[in-house]
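Asker: Input: structures, listed below.
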Structure P
Amino acid sequence: MIVPDMIGFGLSEKPTREHAHSLDGHSANLIALVRKLDLQRVTMVCHDWGGPTGLSCALSNLERMRALVVMSTWAWRTPAAEFHTRIFPWRTMHAPLIGPYLLGKHSALAGRGVYLSVVDREKFRQRAQSAYEAVLPDPASRLLTWTWPRWIPLDDAARASERFDWLESELARCTLPALIVWGREDEVFAADVFATRFKELLPHAEGPELVTGRHFLQEDSGPAIAERIVRFLAEVRRREGI
């Protein structure tokens, strides 16, 4: 298992220039990693921004891929998430002055935002929240939390529109084995809209499998998700005769 520490996230280097946090840039970084390690028969597990970046990588390197797992994410221009069209909190937090103040200075996303995005908040607070906050300790390190989300397309003028149109088109042609897993309580990418859309694009996919979880569903149902992926890959192996 390889869990990339994307540049600007986790313990990796934190670029302080906004243009370092673009969809194409992060996708290119992941593609470079896969090719540098010469990975073959990859199962790409994509969550949140891992959807656009991971699927960009997978669909650009189909010969290296084995299967896809998508969880509470998206890969198209529309429909946009209702959550992202609200004046508050999303558009307010990403306004030119308010965004850097709330997400940069006060860590609204890495702190309160993630906390509100799980079901069992007390368990998360005790076991995991400090890890999310520790890797983004100051405003400079939090730059990505208010710059990269601006790549989410909310209208036809969005700068990532062509990339999302390409993703949607390529997904509709993709025949890789796929599994759709979703947080039942996810309000950021509601299952009835987004999991349903993935099923339309990947009609052969297994699922959607609904598990307990808001947007950070792995914090509430990590073991259950892992067990489901293991069973999915066992079935893929069986079909391949391995």
Structure Q
Amino acid sequence: MNLQTLTLRDGDEERHACFALAREMEFQTPAALPESFLSETELADFGALRFPLKQQGFLLGRLAAKRALGALLEEPDLRLIEIRAGVFGQPLVRHSRAGRAEVTLSHSHGLAVALAYPGESPMGIDLETVSAIAAGTILGELQLSATEKAWMAAGTVGQATACGVLWTAREALGKSMKIGLNCPLGILSLDHIEPAGATAWTGQYANFPQSRCLSQEIDGRVLSIAMPMAIELRPWPLAQY
């Protein structure tokens, strides 16, 4: 499933967001050649990248983001959608029908995810691969809240997965506020975490009560979405990615 339409419900009002993904293996097919989805400016940006990992991340992120935006904006020619970088690295959408549409994206070990959404409902997404998480290192950086320490000590979630949830929750919130991780990580901590299924969790932020986090683990990866507390996202958890 490369694309999924999601419903954002705020009381009686409904809007839509689009979730998309891209896999490294896709670049072996003509349909995913850079010329098929990058604008001329983006092709120049890609050509200036020197290192393979940077090139892979650029292509994966752009393809996932443009798939999501293409669905939201009803634009089949992804080359007409351009994504530039803001002062904090946040993606900026350029398209004749973009309006207030925005996109958030993340990639990890050959998989990219993106969420295109209406700017009235700020959102952020982050993805981490559990096997690549160095729990000891991350624990030293997270600046855990008392709630997070208790959740980890309970042992109901593996340490690497738990670290993935707490890290991606912070990254997702930073992206939703357009600041990334340019602040002490403890400021972005959770003060409430509860299960939302066998491998899914919801959380509330300690210092940003107007925002919440939805996290899930599928196929060895942890994905988190930060979004306004008042918004209901459906379907959640996602069936697969």
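Where a number appears in this text, it was derived from the coordinates with a stated rule and is not lab data. Bear in mind the structure is a predicted one, so any value in this text is a computation, not a measurement. Cβ atoms are built from the backbone, for glycine too; each structure is taken alone.
Asker: Which of the displayed structures (P, Q) returns the greatest value of distance in nm of label points 7 Å out along Cα→Cβ at positions 156 and 180 on calculation? Spell out each step's value before the answer.
Answerer: Working: P: 2.7; Q: 3.5.
Top value of distance in nm of label points 7 Å out along Cα→Cβ at positions 156 and 180 goes to structure Q.
Asker: Can you tell which of P, Q yields -0.36, -0.55, -0.65, -1.15 when log10 I(q)/I(0) by the Debye sum over Cα atoms at q = 0.09, 0.11, 0.12, 0.16 Å⁻¹ is derived from it? Please list the in-between numbers first.
Answerer: Values: P: -0.37, -0.57, -0.69, -1.31; Q: -0.36, -0.55, -0.65, -1.15.
This figure was derived from Q.
Asker: Suppose helix-only ellipticity at 222 nm (-39500 (n - 2.57) for each DSSP H run of 4 or more, over all residues; to 500) works out to -11500; of P, Q, which structure was it derived from? Numbers along the way, then the final one.
Answerer: Values: P: -11500; Q: -8500.
Computed on structure P.
Asker: On to the next question. Given structures P, Q, which gives the highest value for distance in nm of label points 7 Å out along Cα→Cβ at positions 12 and 220? Don't jump to the answer; show the numbers that get you there.
Answerer: On the way: P: 2.8; Q: 5.0.
Answer by largest value of distance in nm of label points 7 Å out along Cα→Cβ at positions 12 and 220: Q.
Asker: Out of P, Q, which structure matches 16.6 when mean count of other Cβ atoms within 10 Å over residues 36-43 is calculated? Write down the numbers at each step before the final one.
Answerer: Values: P: 12.1; Q: 16.6.
Clearly, the read-out refers to Q.
Asker: Work out the source of 0.90 here, i.e. which of P, Q gives that when FRET efficiency 1/(1 + (r/R0)^6) of positions 52 and 100 (r between Cβ atoms, R0 = 35 Å, to 0.05) is computed.
Answerer: Details: P: 0.90; Q: 0.50.
The value was obtained from structure P.
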